[in-house]
Structures are given as structure tokens and as C-alpha cells.
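Once you scroll down, you'll see the structures, which are given as C-alpha cells.
Values quoted throughout were computed directly from the atomic coordinates according to the rules given, and no laboratory measurement underlies them. All figures in this text were calculated on a predicted structure; none of them were measured in a lab. Cβ atoms are built from the backbone, for glycine too; each structure is taken alone.
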Structure 1
Amino acid sequence: MTKRWKQFEAVVTSRHCKRAYLDQPVPRALLTDVLTAAGQAPSTRNGQPWRVSVVTGDARAALVGRLCAEFDRGTAPAPDYPNRPRTPDSLTEQRARLALAGVLRVLGLAQQGAAGRRAHLRLNLTFYGAPVAMVFHLPADAVPGAFLEMGFFLQNVMLGLVAYGLGSCPQYSVAGYPQVLREELGLGVDRLIVCTLAVGYPDPAADVNGFVPARAALADYARWHDQAPPSFTAASCGAGEPAAGSRPAPVNASSQSRERTT
């Protein structure tokens, strides 16, 4: 393995949700570096649909106050889009239960039942005390492919933060109050709230930051295809050299570049 691969692997495997942060500000220049690099994410025809609002200081405090007030008065979450099927498959549901149980256990909330789960949900709305909150949004008419591209960008952001010694926690739960987010950030109804991201320096003394849910083995999600199926023949897909005089016309280079995912 090369040194470069080991460095990359270390960054990727170090990225896990952090739910407790030090009371230490994050330099704006550092966040600028991370977001600038993250903008190299691929997107269809270089559309770059992602947008992010970075919230700190008094603006963050005001946002947390609004979110917690809505939660405390019993306002039901109404996210702009669903993040999973109405009826998840059994494996997905099992993983979700185990992950939540683990978080509640290390937070000391497991024995409190529904009250503990509610306390955890409210903690989400404070961005777990992180000094920086990022809000990711797309055009309101975004198609599924735009969410894929936002995912590329968001992963770049999270990995960039790790490389700088920072932690983060992506949060769909906060997106359950999209109107609050839009109002506090001056966004119009033409913006769809995807998620938020708590950002800061992780508290090394917090047990919750050491919790890492189990990951599936490679064999559970990857399949290798080395052999052609028995019914396959080269002629069936026109393999081989085209007949003389039947070669396709060259593709205009500028046109080709517009079609490419960058």
C-alpha cells in the first residue's frame, strides 16, 4: 500500500458521527478550505446543485432557540422529503435500532425509555453543542440525481473536516423543521432543506464520541463479475471492428465535454 492510500484510508475510517464538542471556535479560514475543496465533487454536466449555509455565533444561538422552541411546543417534524421508505426492510430496521440503542446507552439515556429518546432528539436540535452548524439545501424541484450529487459534496465536506482534526454529525432530524431553517437563514420556499451538519472539535473525553456502529462486511455489499453469462456472444452486442465505410462520425469535442459527468 502506498503512503497516500494509507492517509486516505485513515481519513475515511476516522469519520464517524461526533455528538459532543469542545467549547472551541473553528477558524473561518479552515472551513473555507474544506468547502472550497469539497466543491470539486462530481455533478452531471457540471451542474453543481449543492448550496450550504454556515451558521455560527449569535445566528447559531438564535437558530437553536427557534428549533428547541418548536420541539418543546410539540410541533411535529415535517421534512421536505422522506429519507427512507415508509416500511424499511428488516435488516435496515435492525441496524437503525442497534445504532440508536448504542447512542442512548453511551449518553446515559437508555434506561429512560421514551423520555430518553425525546431528550436525544432535542439534543440533535442543539447541534450537540457544536459551534458550527451547516445547512445543506437544493432547489425545491430537485430530482433524485441532485441528491446523489449533494451526497458527493457532503461526503467531501465531512472527510475534509476529519483531515483538519474536526468532527461532524450529519443530521436529517433537524431538517424536520425546514420552515424554521428557511426563515432563520433567509431562504425562500424555492429551497429544499436536505440536512444539517454539526461541526466542531470533538470532545475526546466524551464516551459518545467513541461509539462506532458495526459496519457490514465487504461480501455483504459488493459482488464481483468476472465471467460473461452463458448466453453472451460477442456478436450480440456488435463487438469487433465496424465494416468499412460504416464507422461513426467523430464526436465534437466540445459537445462531448458537455455530456460528461465532471
Structure 2
Amino acid sequence: MEFILYHADVYRRPERYCQTLRCHFLGLNVSGLIYSRMTYGTEHVPILDEERPKNPLLTLSPAGSRKDFCYGVKRENWVIQCGIPALSYHAGDLFTTLREGGRNFRLPLCREISHEKMLELRKVFSEVRTLSKSQLPENIFRAELLSAALLSELMAEKPVLKMPDTAERFKAKIDADRAFQKDLGELCAEIGYSPEHARKCFAERYLVDPGEYRARLRLQLVMEKLSHTDLTLKEIADAVGMKHVSHLHIFLKKRCGLTPKQLLRQCRGS
């Protein structure tokens, strides 16, 4: 992924201002924010509206957006101005889209983070600022690598939502059924949506089909049982929701190209 660092700095003086961004702004709001409203294009409805947030914020403001903000005397906000050719934004969305490796990944415009996480990220922003002031190519490159890594923090932090959406609820149901006692249709019924709708939402959010995701969880559990327990193949099949060892045989042959007994010898040495 190409990341172009234009400028990095920290701002501490009280200020009220309105600006249109000419590039992407990656920001860390530590304290002092009275309000910040962001619009895009000709839209007048804010796509982001923060007022005296209780917790620190990690933000990503796309190029072309308009920010109207006010900071008080306790202001501390860090900003990295950058270019990311693979990043795009569509009016009305609450996220940006990063195209990488043939896939689209969603990066939210804002994440509320803990105080501990803020202290960790503040060090990164500070180092980027220091490195960016150097004219040495090596330091500029290091600053760009550090800045690009901050994008993963936007994806990693849990979003602040009033309630989980369909994809998250479906995933939670899949994760909770560790014994694989229910099929996906039953789990969809428990969250009140049709299998078609739930599958579509899941695939759009997590970029993998829910059936494939569940198969990976099942394979992970099988490998744990093979490697770290003395369970028989029949007991392992029971533990992962398979009625017969033959089902385990078919599953592992498809996933690994090996039979259960071959994997058993590899994992346990006998």
C-alpha cells in the first residue's frame, strides 16, 4: 500500500475554524475538543458530529471533506496529513474504503479509544512528527511506515455502536456455538433474519462467506484436539459436531488433503 506523508504536527492553542481538506487527515484527539462537525461535498448533514467527547478519538477524515471545529484551552490533537491512493470515500458513508490485494476494507471515520490506547498511539504520532521533520529519506520512509500502521488501529478498535448490526450478531452466534450443534439457518433464525440476508451482511462486513468462516473455526478446533489432547478420532468428531468419523474424514481430506489418521500421526507422532 502506498502511503505519502505530507505533514505531521500537534496543535495545542484554542481555535475555532472551518476548512476543506485537500488530503486525508489521520488524527488523534486527546483532549480539549468542544465540537467537530464534518460534511462532504454538497451535503449539509454531518457525516461525523462530535461534541465534548468523553474519551480520546482516533479519526480519519477523507480528502474533500469539510471540517467545522472548536477547541478549548486544554486542546491536544495530533494530525498526520497524507495521501493514500488506495483509499476512497463515497458521500454519505460513515467509513472510507481501502482497496488492497483485490479486496475492499472498511476504515471508519472515527473510533473512540481507551486512555491506555491513546497513550500508546500518542507516542507513535509523536515519533512520526519528529521523523517527518528530517530530510533524510530513511527517516521519512520510517515515518510513512509508522503512519500507515495506524490505519490498522482504526480497524482493530471496537466500534462504538448503540447495538450490534446484523453481521456482528450473526458472527457472535457462530462464535458462541463452539460445539457446532446448530446449522447456519438456525443461527440466522435466532437473530431474526433470513439466511440470505444474514449471509450477505456477513460477507460484506468480514469479506468471507459465513459457511467458510465456520469451517475454518471447526478446522482450528480439530487441529487443537489432535495436537493437545488424547481424544480418539470418534471423540474429536463428537466434539466438533460430527455424528460419524467418516464426516471428519471427508472434512479433513477436503481441507488438508490428509486423512484423520495421517494428521494424527503428524500431530502426536504415533
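Structure values in brief
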item	result
Among 1, 2, which structure scores highest (criterion: Rg/Rh (Cα atoms, Kirkwood Rh))	2
Structure (1, 2) behind the derived value 35 of relative contact order in percent (Cα under 8 Å, 6 or more apart)	1
Comparison of 1, 2 - label where FRET efficiency 1/(1 + (r/R0)^6) of positions 45 and 101 (r between Cβ atoms, R0 = 41 Å, to 0.05) is highest	2
Highest-scoring label, criterion being FRET efficiency 1/(1 + (r/R0)^6) of positions 165 and 229 (r between Cβ atoms, R0 = 35 Å, to 0.05), among 1, 2	2
